[in-house]
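Asks: Following are the structures in question.
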Structure I
Amino acid sequence: MKDDKLKEALRWIRQASEDIDAAKYNHKGKKFFVSCFLSHQVVEKILKGYLIYKGFEHIWGHSISDLSKECEKIDKDFESLRKEILILDKYYIPTRYPNGLPGGIPAEVFTERDSIEAIDLSEKALKFIFEKERELKEGFNKK
């Protein structure tokens with residue numbers, strides 16, 4: 001049973017890693033709105049992977065804040081991470097839909113600075129999980 005949870009958690013974390021690469025690719029292409037959205041997705045998948053690893057079976061929602069609060073119930077160290085990464089929630093809807101903004105379109109609003117910050121936070125979240133759970137890091141490195 002534990003092997004199944006590890007295997008499924010690693011699927012989520014591997015996809016998160018691919019999304020980091022895609023965020024960087026879009027950043028280089030100056031598609032900062034896409035990079036910001038993908039960075040949100042990275043952290044959402046990392047947190048869901050962690051919760052799966054810890055035994056959660058039904059994980060709903062996309063809020064980084066809510067997911068990290070669930071992780072915090074397992075490990076209080078997530079509180080400090082949550083305070084840093086919750087800003088990524090602002091990239092979930094406004095990066096994709098013009099009506100998520102008061103004016104303009106996502107392609108015109110999100111900046112290089114936003115993209116850099118979002119990518120940095122997604123990489124920080126991945127590093128945090130790997131520092132917390134050696135088995136996840138080892139399984140990821142075996143891919």
Structure II
Amino acid sequence: MIRHITQFVSDALRNGKLSIEGELKEKIIYHDPCYLSRGVGIIEEPRFILRSIPGIELLEFDRHGLNSRCCGAGGAARKVFHDNAIAIGRLTIDEAVEKKADRLVINCPACYAKLHEAMQAHDKQITITDIMELLGNLIRK
């Protein structure tokens with residue numbers, strides 16, 4: 001059976017096979033990737049991981065889970081409709097900043113690339129971090 005890394009990690013946290021040693025006093029907002037949430041239904045596992053990190057406050061986008069907004073990298077939009085794709089990515093950045101998040105956490109390499117691209121020369125800026133990158137700095141080694 002194929003499992004996503006967030007499924008594996010959330011189980012390891014629940015079973016005590018993995019423990020978080022660090023603390024992060026930040027407001028974090030998580031963006032559900034299209035393929036992961038709508039495609040295969042992985043919605044709660046990333047949130048469980050983030051809630052397991054001491055000190056964080058987990059914020060939600062207005063559209064999240066099965067109703068999550070595309071980051072702008074979906075399908076061929078990023079290549080065929082580049083300006084629209086950047087505008088879509090900026091909507092995600094704008095909402096994260098408006099909700100006063102310290103960090104935008106993502107879980108998809110396409111989202112990571114598109115949101116970083118959308119932030120270039122944009123008036124709103126936020127730290128964007130992959131969930132496993134974030135966790136990798138906080139687990140007991």
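Read-outs: derived from the displayed coordinates by stated rules, not from any lab. Remember, predicted model here, so these are calculated numbers, not experimental data. Cβ atoms are built from the backbone, for glycine too; each structure is taken alone.
Asks: Of the structures labelled I, II, one was used to calculate helix-only ellipticity at 222 nm (-39500 (n - 2.57) for each DSSP H run of 4 or more, over all residues; to 500), giving -23000. Name it.
Replies: It must be structure I, since only it matches.
Asks: State the single structure among I, II that was used to calculate Cα extents along the principal axes in Å, for residues 33-96 alone, giving 41, 26, 16.
Replies: This value belongs to structure II.
Asks: For distance in nm of label points 7 Å out along Cα→Cβ at positions 17 and 105, which of I, II scores largest?
Replies: The structure with the largest value is I.
Asks: Out of I, II, which has the highest value for distance in nm of label points 7 Å out along Cα→Cβ at positions 49 and 113?
Replies: When distance in nm of label points 7 Å out along Cα→Cβ at positions 49 and 113 is computed for each of I, II, structure I gives the biggest number.
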